[in-house]
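Derivation of every value follows stated rules applied to the coordinates shown; laboratory data play no part. Small disclaimer: the values here were computed from a predicted structure and weren't measured. Cβ atoms are built from the backbone, for glycine too; each structure is taken alone.
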Structure 1
Amino acid sequence: MRELLGLARSLWLYRRPGRQRGLKRLYASFVGAGDLVFDVGAHVGDRSLAFAGLGARVIAFEPQPMLAAWLRRNLSGKSRIDVVEQAVGAEVGTGCLQISRSTPTVSSLNERWTRAIGARNPGFSGVRWDRRVEVPVTTLDRLIATHGRPRFCKIDVEGHEAEVLAGLSQPVPALSVEFVAGALEVARACVDRLEQLGDYRFDFVIGERREFQWREWRSADAVRQWLARGADGVASGDLYARLAPG
């Protein structure tokens, strides 16, 4: 029952009417007809639907058994979306997924993150990760070898973003990673890894808003300085990166 209530809560937050229009506006500069997109941490599929609505072919990765089953029933085979019940990380193997049955959107493979984030970010103080499940883990490199290089890769995996990028050894044109206050070192590690892979520029979106915050795309050094300032007090959001022209 707790998991069903958690799913209902996620559907209310992420699949409410009108949300798709804003998401498609946000992603239109990254994704077009025929492009391949990886949705890593698909949750209830709101971003996958937006990518597909722009004409992209989407592979949605969701390791939570209940959410993956829900996605397969409601999205798989429709609107160019394929659902894969699998996590993505630094190495191929298995991992222990810590599930919050009441708030499945914050389930994570990163045990250090789940142990610490409640004390470092008040927004997580009431979260309980009360179920453990062993899940298969693949890498972005393996996925690219199988499916091709994505035009865009969305990564929202609750503190596990740096491990996902550790499994990538080549640049992709554009991507996003989630960040949260209290764990900005994860975002810093993502910026460092992306700088190793290519000449990326960065911008960010606050929380579940759907507009970029800076007037121009910034360098990795500028983003590291922003993160060192505590991301100017932003509680959470998504950091976007795209390869510089030329």
Structure 2
Amino acid sequence: MALYHVSPLRTLSEKLTPAHTALIVVDVQNDFCAPGGTMDQEGLDVSAPRAVAARLPGLLEAARTAGALPVFVRNVYSTPTNHYLSPAWLEQAERRREGSYTVRPICAPDSWNNDFYGDVRPLDDEPIVTKHRFDAFLNTDLETVLSANGIRTVVVTGVATNVCVETTVRSAFLRDYYVVVPGDACATFSQDEHEASLRTIDKYFGQVVGLDDVVAVWRDVAAGESRSPDSLVAP
């Protein structure tokens, strides 16, 4: 029985070949990372998202230098007429979100809350995908951007690991992309939830590695070197 119609990408270096790899940065916005943002006001601990945001500029630099495609994803949720927030969404928020989406707006367009956090920002020529749900593929142009650029692998980073990151990872894998998740380049508001999500991703939807593993591959590419594939085979 033939298992493969096309030879798979087995090693991390093969998966991360810059010409077919996008670095997706999910929701590194003030509302999810900054003191005074909506998650902070909700009573969640934003220290891990802030720490990840401090690490991401180095990963972005490595991607840009090697020639991988950075793609920034941001939410727009609250508007004056709430035309993105359905009754089902708002009912869930009323029960579980301590006033977010209902009493407090979240990621309102053209607001400080909606802005990218810290130094995690796109260059002028890098694509920005706007979403209105947890999944960065749902009713957005993300897949068009990836297809137009010949992308086979997505490196998914950002916030929150167990919500928008994991939902986007699942959606990417179901669309037959190779998925790589640097576990220390994404974060959520609870370490237990972060670790549980990474275990699920690694078992069913992608390969969880370290940020330094990804940077090392891209730095070698930028330097015109190649690493030994045996050291990078997925377990």
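With relative contact order in percent (Cα under 8 Å, 6 or more apart) coming out at 27, pick the structure among 1, 2 it was computed from.
Values: 1: 17; 2: 27.
The correct label is 2.
Among 1, 2, considering only distance in nm of label points 7 Å out along Cα→Cβ at positions 61 and 93, which has the greatest calculated value?
Numbers: 1: 1.6; 2: 3.8.
Evaluating distance in nm of label points 7 Å out along Cα→Cβ at positions 61 and 93 on every structure, the highest lands on 2.
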